[in-house]
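Structures given as structure tokens follow.
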Structure I
Amino acid sequence: MNDLPMEQEWMLLVDLLTDLKKRGFEIPADVVENIRMAKTTINFYKVDPTDPERNREIKRINEFMSSVQVALMDLAEKQGSEYRDQWVEKLKKISRGEKLYKLPDERSKCVVGAPAGFSMVRITFKKPVSEDRLQEIEEYHNVIMEFESDEVVIIYGDEGNIKASMKEIAPFFNEQIN
């Protein structure tokens, strides 16, 4: 399914939340929870938008998004009216159907052929990661790493070994932000 206007709005609100955090604003826990619930509900709706049961979720999505938007715009106003107006303008563009964000293809990918008795985790990086960087972690923690693409890695192994390898992979995400 193509991306929906509500997904564009969600991306904008996540972008605003992230920018406000970088500027030192404390984001209330309920705002973070509501933005998470909005995404979960959008994904539930997208499975089958023709299902009447899923169609009822649009109201909940709008409630989550409105709540987040009001809270974040209040914080944005504290940064200054010019700053707030920039974000309001982006919201207006989205409401007119403009696409400001390219959304990733989120189709569920079932992993076929996972070894029996193994746990597994899929990691998606924002930028490609070199196999060489992960190979040492793979060998040290006795896990199997398969590259689905340059940005997507699947890790198989004992749950404890996967957790240990994830702790060593965590700094890679920080590198991707800078």
Structure II
Amino acid sequence: MGRTLENKKEIVADLKETLSESTLALVIDYQGLTVSQITDLRRRLRPTGTVCKVTKNTLMGIAIEGEEKWQPMSELLQGASAFLLVKEDFSSAIKAYQDFQKATKKTELRGGVMEGRLLKETDVKALGDLPSKEQLMAQIAGAINALATKIAVGINEVPGSLARVLQAVADEEKDGSAESAAESSAE
């Protein structure tokens, strides 16, 4: 039994809503995957905030209609398609998909769309090689902490340096007055 028109409209509305929250969409050929394997893929993607949608290309085509940001995806809509809709951490999502792909060897990445640009497999791989959001935040925090430490050490060094200079001047004056006193007493 086919889907009703009302049911198709609900699916399209759901796709539009999920796309509006997404930053990256990947299109994979999932032909040959079992239900348990699709479930495994979804389970792997869930911690990254990624949604895996298996739907007809025509319904996704309707969902992206008029959406300039997602229009390039129309070139990828052929065959048995599953859509990985990534909300934030695209690096972790791509890595999770790559791990799944290595384990099953049954899916093929057709490409993706990000910020209105069509991404080929090499582009997606390059995005996957980027550090995760957490790693980037840790690197930035480390850099800020290192800078703050250097500033603190520099600020603490100023009074110490000033004290050493003043001590050297005082010692020089003391030595100079001792020499003058020694010269006056020698006369």
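Nothing in this text is a laboratory measurement; each read-out follows from the coordinates by a stated rule. These numbers were taken from a predicted model, which means no experiment stands behind them. Cβ atoms are built from the backbone, for glycine too; each structure is taken alone.
Just a few scattered comments:
- At a computed 1.2 (distance in nm of label points 7 Å out along Cα→Cβ at positions 45 and 69), which of I, II: I
- Entry that produces -0.90 once log10 I(q)/I(0) by the Debye sum over Cα atoms at q = 0.15 Å⁻¹ is calculated, selected from I, II: II
- At a computed 5.1 (distance in nm of label points 7 Å out along Cα→Cβ at positions 77 and 157), which of I, II: I
- If distance in nm of label points 7 Å out along Cα→Cβ at positions 29 and 141 is computed and equals 2.8, the structure in I, II: I
- Which entry (I, II) yields the derived value 25 for relative contact order in percent (Cα under 8 Å, 6 or more apart): II
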